[in-house]
1. To test your reading of the models, identify which of P, Q gives 0 for helix-only ellipticity at 222 nm (-39500 (n - 2.57) for each DSSP H run of 4 or more, over all residues; to 500) when calculated.
2. Here relative contact order in percent (Cα under 8 Å, 6 or more apart) was calculated and came to 27; which of the structures P, Q was it taken from?
3. Suppose percent of Cα pairs over 22 Å apart works out to 33; of P, Q, which structure was it derived from?
4. Using Cα Rg over 2.2 N^0.38 Å, for residues 24-79 alone, single out the structure from P, Q with the greatest value.
5. With FRET efficiency 1/(1 + (r/R0)^6) of positions 32 and 72 (r between Cβ atoms, R0 = 30 Å, to 0.05) computed per structure, which member of P, Q shows the largest figure?
Structure P
Amino acid sequence: MLLYLLGVPREVIAREYALTNIGMASVIPGMQARLKARVLKAGLFDGDESAITQEMLDRMTSSREENLLAILDMIDSEWGGPEQYAREVLKLSDDDISRFKDSLSIEVP
């Protein structure tokens, strides 16, 4: 959200998000095992372990570009963009938004 608020192009943000898959690769199997155990403990899928496929686990524990692009689309369509989202949902003031932009970005000649 911060990158979007700073004006970073959507495609760059989505690619950056997808890099999470690389950084998290070593911990994802453990996350998936814990997720599967919690789903079964909650009684979902009637306790049928075979109903929880690897594809399902991969989808729930991955960072896909298209997912983030869909979130950015929603921010645009429901709030008109990142600044209005920051005001309405995050409760940031215009001054807060300006300070973020001023302290976290530089002008490129």
Structure Q
Amino acid sequence: MSIMAYAGNGAANMRSLLLKPVKVGNITVSANPQTLALGGTSIIYANVTTTLGTSVPNGTAVNFKTNFGFIEPFAQTTDGIAIAKYTAPAQAGTAKITASFGDISSDLNLTISGP
């Protein structure tokens, strides 16, 4: 079961409540593409595994955040992978994308290039 919370300032978060305890061991983040044009989009993948190396259960909520641009704040896993869409701002720079579950997180940098 997942619980979603939204704040008046636009912040959002999702937490998974699992009937069987699941211990997340690792999150690996990737993007396609990793270099974007101004205002471009990228699909962000978070591959989430347990401490045993198996995929987490379907529906596990993964939180996403960025320091530059916009990313969907959370997504649920299917076969251990959560997918979120990132949209670059209208200026060049580097965006740090973070995917997290509890205390486990992983980062990825995206390059946003100007004309």
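1. Working: P: -18500; Q: 0.
Structure of origin is Q.
2. Working: P: 34; Q: 27.
Clearly, the read-out refers to Q.
3. Values: P: 52; Q: 33.
Computed on structure Q.
4. Details: P: 1.43; Q: 1.25.
Once Cα Rg over 2.2 N^0.38 Å, for residues 24-79 alone is worked out for each structure, P has the highest.
5. Details: P: 0.70; Q: 1.00.
Once FRET efficiency 1/(1 + (r/R0)^6) of positions 32 and 72 (r between Cβ atoms, R0 = 30 Å, to 0.05) is worked out for each structure, Q has the highest.
Coordinate-derived values only; no laboratory data. Everything quoted here is computed from the prediction, not taken from an experiment. Cβ atoms are built from the backbone, for glycine too; each structure is taken alone.
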